[in-house]
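Quick heads-up: structures coming right below.
A short reminder: the numbers here are calculations on the coordinates, not readings from a lab. This one's a predicted model, so the numbers in the text were calculated from it and none came from an experiment.
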Structure 1
Amino acid sequence: MYAALLSAYGTRKWWPADTAFEVVLGAFLTQATAWRSVERSIANLRQAGLLTVQGIRRISEEALRQPIRPSGFVVRKAASIKSFVQFLDDRYAGSLDRMAQQPTAELRAQLLALPGVGPETADAILLYALGHPVFVVDEYLRRVVTRHQLLPANARYAELQALGDGAIAGATREETARHANELHALIVEVGKRHCGVAPRCQGCPLQPYLPAGDLKPLY
């Protein structure tokens, strides 16, 4: 399935950001929000000079709510972003590079202890900002996996992640991280094109992998 998606869509070069810290901000902002709204928030932060650790450090939590308003849930997201920067300062002297050098399991536990950080946000930061080889699970993946009957609809995050892990193992940590990045981006692409709330299976690169008799109509 990974090979079929890669053949159909090519490499996606996701996550769209100029710096690792911009990825971190995007991971918080994209919670329960369409990416186009995140792009507007990122543009506002860029214009205000707030796409850096120093920028977020100096702005108050209340003032931060205004530029990120397009992403919604501004009270919670502003608080979460400020908490992350405080954590980065306290534990890693404000350095994402220093943070990235720590073991994956240790970092994941630290991230999950922060307010506003669930498994998907933690793994997105680990993979896309810090280069750790973890597979990111999202709703698009759940739809693909469920509709192809690879796991039941009530499968836990860890079960979905383990399924993804089996498809991305590489010879090196860097290679595994690259596959994790690529496969997640491809799942997002097929999700947007074909595997939305209403499935549109005709023409989908994954259509041949559907269980027999489970072809959905083109909506």
Structure 2
Amino acid sequence: MIVARLSALRDAVGAKMDLAFDFHGRVHAPMAKILLKELEPLRPIFVEDAVVSAQVDAMADLARTTSIPLCIGERLHSRYDFKQVFEKRAASVINPDTAHVGGISEMVRIGHWAEAYDIALAPHCPLGPIALAASLQVDAVCHNAFIQEQSLGIHYNQGGDLTDYVAADAGFELKDGFLSIPKGPGLGITVNEEFVIEQAKTGHRWRAPVWRHSDGSIAEW
């Protein structure tokens, strides 16, 4: 069913759109090997977290058996976590998160180190405008950055999208699927402080989803 659904997606968009698939670490290594082989004709630009991030050895084995570039990184939190990924050639793409690895300086170090191994950079960022602005500044100085995750207009931002949190004349410019690098002082954006204050009055109770197996045990979400 997985292959059928993704094949239907490829048929729907044709060759006009790149596709990337995220296993999110929910697939065990033997099944991941089979699934990657079945998905090769769909030509995704990468498959993210083919196995859980801690299984770098297993991902390195998978990387040697598939033509699909493998991606890892959103759950790795420093250059030291990425060291074995690079040395074992476990991935062709990394997606560290500027907000998770300790900021712009560490992110740039990781990006430049990846470039030395001829590994592409695809910064992870399903977060707010400040994190996205920081990621775009990293993209501007890391020549191996080729795609940027972002959450503009995504379903979980209803009632408070990224553009609501920044000034209209000092926010993000999205055109034809491309985000321009903000050119203003600092990160290049100006936060809409009035909107932040209003949103803070409401607050939120967002929690990471809890997924369970059919027997009730906790599953990878």
Structure 3
Amino acid sequence: MNQDFLIDGPANAAVTILLAHGAGAPMDSASMSAATAALVAAGFRVARFEFGYMAARRSSSTRKPPPKAEKLIPEYREAVARLAASGLLIIGGKSMGGRVASMAADDLLSRGVIAGLLCLGYPFHPPGKPENLRTQHLLELKTPALICQGTRDEFGTREEVAGYALSGNLRILWLEDGDHDLKPRKTLSGFSTAGHLKTMAETVKDWSVEIAGTV
């Protein structure tokens, strides 16, 4: 596993957010960098890290595919331990990174390590395969969770997700016309990526204040 974090935002921030990347793009992808910048502008300290398979791509000409998400849970737990954040810690990530965090969350919550879970574009199912749901563990989720999802995300649209049984501890921020990176079609929707990211960050800020009162 890569030993390096990318850390942005004030060291004395009240809340730190730890984010893992998606299956195919690294921690410094354009999507993750833009989301990080929006969260930092809202006052958060944001730490990003890479799973071992992705870190290895930086020094190898071969592209190892990602392991199954379940196999990455120990790496996520290790990242939490190494970060040793002070203050309130929220874990999460982009797509697969958020899914892995969601599978590690309840154990970390029970030990008082984290306060919440933030998923940016949750992969409810593989594109084109809505029958292959990745929601079983979300039925009984005890961790306060916020999923920020575009309404036309091919990994789970608003219409599809409306029919899922999900924990009452999980809430979803729907961003109109957003795709898996929360990007709307500018010419069609009248929305902007910058606007959606600002809405995302402001919603996370309000939500973090709310969950801080329950810790």
**Item:** Which entry (1, 2, 3) yields the derived value 23, 21, 19 for semi-axes √(5λ) of the Cα gyration tensor in Å
**Value:** 3
**Prompt:** To which of 1, 2, 3 does the computed value 17 (relative contact order in percent (Cα under 8 Å, 6 or more apart)) belong?
**Reply:** 3
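Which one of 1, 2, 3 has Cα extents along the principal axes in Å, for residues 8-55 alone, as calculated from the coordinates, equal to 31, 18, 10?
Working: 1: 40, 21, 16; 2: 34, 17, 13; 3: 31, 18, 10.
Of the options listed, only 3 reproduces it.
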